1. Can you tell which of 1, 2 yields 6.0 when distance in nm of label points 7 Å out along Cα→Cβ at positions 199 and 311 is derived from it?
2. One of 1, 2 was used to compute helix-only ellipticity at 222 nm (-39500 (n - 2.57) for each DSSP H run of 4 or more, over all residues; to 500), and the result was -12000. Which label is that?
3. Identify the structure, out of 1, 2, from whose coordinates Cα Rg over 2.2 N^0.38 Å, for residues 55-238 alone was calculated to give 1.10.
4. The value 23.9 for mean count of other Cβ atoms within 10 Å over residues 95-102 was derived from one model only; which of 1, 2 is it?
5. With P(r) over Cα pairs in 20 Å bins from 0, in percent coming out at 26, 59, 16, 0, pick the structure among 1, 2 it was computed from.
6. Identify which of structures 1, 2 gives the largest calculated value of FRET efficiency 1/(1 + (r/R0)^6) of positions 63 and 183 (r between Cβ atoms, R0 = 30 Å, to 0.05).
7. Out of 1, 2, which structure matches 4.8 when distance in nm of label points 7 Å out along Cα→Cβ at positions 71 and 439 is calculated?
8. Can you rank 1, 2 by mean count of other Cβ atoms within 10 Å over residues 127-134 and just name the one with the largest value?
Structure 1
């Protein structure tokens, strides 16, 4: 295929990962990802990897491991799992191991600038498309595929077709990126983006805050997408620069190398920052004008409103106004979708001067330790606790049903998470509704599903 033919982001990203000048849609390539992610499932992946007969993984410098899915360890089995991961990371020389309490993998790797624009990250977590907010190619893979990457550094991937989703205008007050994501999935179905690369375009996307941009690629995992993409801009670069400083200080580095360049960190700080910004931008990939899209969908921000996904499918989406009066026993704010500072701020604004309804509990779990620290400094945590919320350790919390907020049979939870199939939070006979942080907080105050306007 000629490189002069217009290409999508996915084509460019996988051509880069495979070391090819260009690739065709549907082509199977041998990709070498820049980062390979795993979390609490690292110990289980290790058992598969050992079948290769190797003593050492071949890509320790490209591996990142977080302990986030069951933290602090709720059982002896979980504690043993964490102990095995720590030993494995030490034996293999894996520098990027993030301990209990640091936070959720997708948030932490973003904060640490371990993924840059144009890079490919494959992770043993289904929400790895999250990294599309950085202009990176992120895809979830299975444990066997992850073990194969540890053993070989490569994995076959088929270049996906692309879908273009455009947003024009600014979101109305009280409407969030989560509402937009739910609207897309409700309109097109939970399998509407199956093995597609979902590209987000339009002035409405670039007008979103960085925290809001993170929501869209993350939720595309519930759309069946292989990956998602938002074009990086100056705000993205500034965020990554701050993350690089954080990571390089942690590592005690005097040099940073990426995208075929190496930069000394010992020079004039202003010059170093300029060079780092240029290095970050150098890897960015953008789809060509006239690139081939299987589908294009256009939305106007003014047409959107707060939405809720009803049990037990993420595409059963209705306006929040249609659920007035549905009682909730638990409200949960957190996860890799909506556990950032912006989300805690929205919830604090809703509950300020109010109390959580009797018979309802409000569980708040920040996505990372940095989010928690910033929320403490801003006073959001104090406001939430004064209202009667319960604070949990940064991590995934009850999202997958391990611990820290499992509902009782017959109870209703309204959650800022991304998934609500039966039993997702650990109890098959419980119901899960999905909504934005503001709707979750308003429901906690009212004791029934409600939007902030209902207060």
Structure 2
């Protein structure tokens, strides 16, 4: 199942800035804790964070429209035990954080213009053009950054630490803004925070009523806040009602839900129209009068599937490098007795099958060579089960090679018998593809433990009780998603 996502496409224009403040050093700002609502926005910005820049454009646009509002910006950095500062994205981000800190401290009236220009001059030396646009001599900014940058950065860090901020965050009147990352929700929130006499009228604007929204979880699980935010981006102000799968209300309202976590929307005509493209792409299941999105981005539970005790099902694409790493790690751990005693390992495959028996049209993400290898592997797994692991581990040494016969010979398998069984292998693979798709599994590697516990990535399996001894290669959270 594909991942739901929302991307803001911002067309940025540099508009006239608000009246500039006098030049000269400004006193370090204290944490923003106003006693009353005032429409004051404070953005703690990681200078190379795309989401942070989206917040900047939104907040600056709101500031221009609401003259009584205020926007302050501080760079966000980390401080080591030795007192040195660092940025999440390295030295280039740290250097930009120093410039933003100096601007905030010594050129506060020119900071907004600088940031707008910097967004349109993203090259390494683009800060020079941004400085000129803002009315600052680049050589002077460079000189001041060298002389006072660490002090300005220390002041900015003190401010963010006092506010309890450790990642890009927009505060409204001293509290994290929790609304959607869209213009009108932010504008409405800031406008409402202003004194009544300073608010802007909103002629003809009626906030749409959000649809019903439920999140169904298994006991002990938490909702995916990023996913909730994505739904909020689609439907302004939507608020989830949390249900446990065992709840009577869930059983009564959503009896067909078989996987959790599931995110459920009332399937009104308006909702279906808004999500028409996503529905056609298969991202939602229709269940009665509801639309269901099953979140398979991390861990989940096939709540109504039969239990398969002491079994690990591994779902892969045979040419996916991350799937190969997972197979090698799991079967290697079995050889080294690092798995629970008696655990059975099953390999299943991810792809598509059209047509019918005897005339299958098979496809896989990495091309025909992949489904052909999938077919050989599933045939060997079922017809030569005692030799499958040896074949797989040998084949995975160079799975993209055309010479699969060498791996078969190494494992003691008659390659001619495998070739002769190609049509039977296609039938097996088409059936396996259908089973994987019925489970909604589209990322290699994915695992199902004991028939019900679902997880994506080898790292998730290695974090499961009983499997923590599996040696982890690199990129355990990565995968190939169709």
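Nothing in this text is a laboratory measurement; each read-out follows from the coordinates by a stated rule. Please read these numbers as outputs of a predicted model, since none were measured by experiment. Cβ atoms are built from the backbone, for glycine too; each structure is taken alone.
1. The read-out was computed on structure 2.
2. Numbers: 1: -10000; 2: -12000.
It must be structure 2, since only it matches.
3. Details: 1: 1.10; 2: 1.21.
Here the read-out was taken from 1.
4. Numbers: 1: 18.1; 2: 23.9.
Attributed to the structure labelled 2.
5. Details: 1: 26, 59, 16, 0; 2: 20, 40, 32, 9, 0.
Computing P(r) over Cα pairs in 20 Å bins from 0, in percent on every structure in 1, 2 gives 26, 59, 16, 0 only for 1.
6. Numbers: 1: 0.25; 2: 1.00.
Once FRET efficiency 1/(1 + (r/R0)^6) of positions 63 and 183 (r between Cβ atoms, R0 = 30 Å, to 0.05) is worked out for each structure, 2 has the highest.
7. Working: 1: 2.9; 2: 4.8.
Attributed to the structure labelled 2.
8. By mean count of other Cβ atoms within 10 Å over residues 127-134, the leading structure of 1, 2 is 1.
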